Structure I
Amino acid sequence: MSKRKICSSCERPIKTCLCYVITQLSCNYQLIVLQDPKEAKHALSSAPILVKSIKGARLVIGEQFNPFELLDDDWQENSLLVFPSDKSLTSGQAIQKTYKHLILLDGTWRKVARLMHLNPWLTELPCIAINSSNESEYQIRKSPREDGLSTIEAAVHILNGLQPDKDFSPILNAFRKMIQYQIDAMGEATFDKNYQR
């Protein structure tokens, strides 16, 4: 049995290539996505689309990370973590700082909690939380949280807050197309039965 042909650019099967709908934008930060290894094996992860959509973004797969190797010597002052915290900064407060790196954790809530446990240095970083009343469009994967967003949706929400003069929403078009490809492959009836909330 022959393997499916993969697009060398978007790294997805040719049949579901997203190159024609991926929009590349620049932002004021280096976006770094730390991804759980099990999440990296998930064909419907949104993180690869996010990294291909933001210029200079990095996707780093692993369980433990060295901040000095990943970031720089001043990582504590230069990095902002997208994560809920009692002391989360507002977008306005974060804009007043000179953060260089914007870090997102990619995985289920359980996997993200594990990444935090294995990398205690992350708890030393200032945080910015997602305060969105919008429901996730990630119809093909369920979150245990009502306010749960995919990694790409979280990034768009945060970046739109940090750079209000720029709209990052167009990068969601590739994400939506990936979802539609999957719904089409499953068939509407199967999708409605298994995934509708």
Structure II
Amino acid sequence: MSATAQIANLLIGTAFSLAIGILWVRFLLQLVQADFYNPIAQWIVKVTAPILNPIQKVLPPVKGWNLGILGLIFLLQMVSMTLIAVLSTGGTLSPLVLIIGGIFQLLYMATEFYFWLLLISVVLSWISPGYSPFGALIAQLGEPVLAPFRKILPPMGGLDLSIILVFLAIQVVQILLGAAAKQFMGFI
């Protein structure tokens, strides 16, 4: 692959990952019913509103699940995979590979998102233990993942070790996703 194609792949992958990441955060903000008075949450809503408002008129949220955002995230993932395949190999992917590969990549991205979100949460608790809008938003987004693990391993004297269990669980899920993706792609 030429240097130009590698640069194009990098730029396309980065642009689509950022767009999907912002949409993913918007989806999670609604799902966990985060504080929308938070300035960061307001910025995310403002940035995504021009794209999502028309989609949400067609696909309204159902029981807190914003199907419009999920559909757009999946569509962006498939477009990203197609563009990268065209640049890398000169050909396109079959629809089945796009759908299954897109699902596996989005699930993997979700685990990566939570890994980094929780890692940032740990670092912020050391650096800035007081209130900050960014820290509050991260805490709200991370709480639904941490809560079940805190039941297994409650905080001990102000030290919350349940996050270690979450990191282990994320790694287990990523290994299982990788193995399942290889197995499914081997059948196609």
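Every number here is computed from the coordinates shown, using simple stated rules; none is lab data. Quick caveat: nothing in here was measured; it's all calculated off a predicted structure. Cβ atoms are built from the backbone, for glycine too; each structure is taken alone.
One of I, II was used to compute distance in nm of label points 7 Å out along Cα→Cβ at positions 19 and 67, and the answer was 2.3. Which one was it?
Derived from the structure labelled II.
Please compute distance in nm of label points 7 Å out along Cα→Cβ at positions 27 and 155 for structures I, II and give me the label with the greatest value.
Details: I: 0.7; II: 3.0.
Checked I, II; max of distance in nm of label points 7 Å out along Cα→Cβ at positions 27 and 155 sits with II.
Of the structures labelled I, II, which one yields -9000 when helix-only ellipticity at 222 nm (-39500 (n - 2.57) for each DSSP H run of 4 or more, over all residues; to 500) is computed from its coordinates?
I
Thinking only about Rg/Rh (Cα atoms, Kirkwood Rh), which of I, II has the largest value? If you can, show how the numbers build up before the last one.
Values: I: 0.96; II: 1.00.
The maximum falls on structure II.
Assuming 3.9 is distance in nm of label points 7 Å out along Cα→Cβ at positions 75 and 171 as calculated from a single structure, say which of I, II it is.
Going label by label, the one that fits is II.
Here Rg and Dmax of the Cα atoms in Å, for residues 107-178 alone was calculated and came to 13.6, 37; which of the structures I, II was it taken from? Walk me through the intermediate numbers first.
Details: I: 13.6, 37; II: 12.5, 38.
Computing Rg and Dmax of the Cα atoms in Å, for residues 107-178 alone on every structure in I, II gives 13.6, 37 only for I.
Which one of I, II has FRET efficiency 1/(1 + (r/R0)^6) of positions 11 and 163 (r between Cβ atoms, R0 = 25 Å, to 0.05), as calculated from the coordinates, equal to 0.15?
This figure was derived from II.
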